[in-house]
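S.K.: Pasting the structures here.
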Structure I
Amino acid sequence: MPQVLQVLPTDNFEVYAYLNDGSVRLYDVKPLLKKNTVFEPLMDIQAFKDKLAVINHTIAWDMGGNRDPYKCIDIDPCAIYEETLVADPLAGVK
């Protein structure tokens, strides 16, 4: 079962997800960002970035601020694993 170990947000509502198999996947959240859905609060880029975390071994947004796995918005890790395999954006950064 894929597990997310680390996440890195972009300015374009995407998330780099570092998985337990050593791969890095780029997950585009834009298609989920719609009014009147659970994802609506994440339409604000600052909230999208500030609340991003790894909870339940996957990409999640800590909506309550207390890392409660039952009060977060998360993405199925299998869906993340199926996304585009990309190079590590932090490779070579010192």
Structure II
Amino acid sequence: MYYMLLYDYVDDYLERRDAYREAHLAGANQALQSGGLKLAGAFTEPPYSAALIFEVDDISVIERFVENDPYVRHGLVTSWTIRPWNVVIGG
């Protein structure tokens, strides 16, 4: 099953992210290597949200990712949502 994890960031996200970026990317790369995370990236214009695509059988894998993400733990993420994603073409 595919899921989309959506993040909304604080207004000063670009100024604050450097302190946590390396750890955030390390966690994302670990999720990619374990096979759950498929794609991830930030939206631009404005740069205050992101989407991460997971393919997992158990949504708790994504919830653990969120709980351990330095961006979430240090208040850069104002809200997050996990949405089931029905892939119609591709995948």
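Quick note: the coordinates plus some simple rules give every number you see, no bench work behind them. This structure is a prediction, so every number in the text was calculated from the model and none was measured. Cβ atoms are built from the backbone, for glycine too; each structure is taken alone.
S.K.: Out of I, II, choose the structure whose coordinates give volume of the Cα convex hull per residue in Å³ equal to 93 when calculated. Present the calculation step by step, with values, prior to reporting the outcome.
M.R.: Values: I: 105; II: 93.
Among I, II, the structure yielding 93 for volume of the Cα convex hull per residue in Å³ is II.
S.K.: So, one more: Check the numbers for relative contact order in percent (Cα under 8 Å, 6 or more apart) across I, II and tell me which is largest.
M.R.: On the way: I: 27; II: 50.
By relative contact order in percent (Cα under 8 Å, 6 or more apart), the leading structure of I, II is II.
S.K.: A value of -2500 was computed for helix-only ellipticity at 222 nm (-39500 (n - 2.57) for each DSSP H run of 4 or more, over all residues; to 500); which of I, II is the source structure? Walk me through the numbers before you get to the answer.
M.R.: Numbers: I: -2500; II: -10000.
Corresponding structure: I.
S.K.: Work out the source of 3.6 here, i.e. which of I, II gives that when distance in nm of label points 7 Å out along Cα→Cβ at positions 14 and 70 is computed.
M.R.: Working: I: 3.6; II: 2.1.
Computed on structure I.
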